[in-house]
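Chemist: As structure tokens, here come the structures.
None of the figures in this text is laboratory data; all of them are computed from the coordinates on show. These numbers come from a predicted model, not from an experiment. Cβ atoms are built from the backbone, for glycine too; each structure is taken alone.
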Structure P
Amino acid sequence: MPDELLHLPVVQSILAREKDTPGALLPILHAIQDAIGFIPEAAVADIAHALNLSLAEVHGVISFYHDFRTAPPARHTLRLCRAESCQSRGSEALAAQLRGHLALDDHGTSADGAISLRPVYCLGACACSPALELDGQVHARLTPERLRALVSGCLEGETC
């Protein structure tokens, strides 16, 4: 049985509980991602059928919201602020450093599945720019050296 199919009982349980809720699609997608860690492709047809939506409508919502994932998440998520304050203090150079070091793009995951890079447009740390959020913890006044140390810690299996 493919790995994605292992998650279908969880999906069916969530659909049974939420399908009659007005505006159920977003709560269902959030519940599935909270339970499984991502929204399996194999679940999209079941979601569409339960809500009387087309596959395109469900895919459209999943792809529109950047926080929904369709593949298992990396072990660590790095969200680099790309808003004006952080840009003016060097976040673009830090982004280039990350892309080069991890060999990924702005929405990518490292080949070993250790780190996902996600741009965000304000972490609320403008007075301490540039900033990033690593596994929910904000790190501010970043330098290339501090960023390298944070990423190296993640890659070496340390707590980030």
Structure Q
Amino acid sequence: MKLKISYQKGKVLQALRYHFISMREIKILIILVNVFALFAAVMFSMEMISPLPFLMSSVLWISMMVAFWIWLPALIYRKSKTFQDQFEVSIEEQHFFIETSSGKKSWAWREFNRYYETPGFFHLYFDAKSFFLVPKDAFHSQEELEKAREIFRNNIGRN
């Protein structure tokens, strides 16, 4: 199946947020900072610590959320030419093809190590940090979307 791909900034930013939040080390960091913030809040409410540790944990939590939710997705979007380009993608049983005005590239499915599905995209991962986004709204019908999902499921490991 052939798809014409062009990206919408808001949807790509949301997909990048999903990417960052799905990373194991970021999940662990978020959990640790939340535990620290809750512990500081409890200790502060029991008047066992001064307001400074509670304030520091709050600033740390807010900074982390801003970094992973706003700053990092915007930075990646701005630096990547792919998100400003338009191209054609072909999804076939054995290969994944991309064609742009500057050339063509294909990958066998074995070159992808996993895929991740979010409400708006399929994230096709080459490794832990390199991935390709296939927008779901590029599919012409629900049948095509299901066929692509089946190809990804049968040929790429799922995370």
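Chemist: So if we calculate Cα Rg over 2.2 N^0.38 Å, for residues 67-106 alone for every structure here (P, Q), which label has the highest result?
Modeler: Q
Chemist: Who wins on distance in nm of label points 7 Å out along Cα→Cβ at positions 43 and 147 among P, Q, i.e. which is largest?
Modeler: Once distance in nm of label points 7 Å out along Cα→Cβ at positions 43 and 147 is tallied for P, Q, the winner is Q.
Chemist: Assign the value 0.8, calculated as distance in nm of label points 7 Å out along Cα→Cβ at positions 19 and 123, to the correct structure from P, Q.
Modeler: Of the options listed, only Q reproduces it.
Chemist: Rg and Dmax of the Cα atoms in Å computed as 18.1, 52: which structure among P, Q?
Modeler: Label of the source structure: P.
Chemist: Another question about this same structure. With relative contact order in percent (Cα under 8 Å, 6 or more apart) as the yardstick, tell me which of P, Q scores highest.
Modeler: Q
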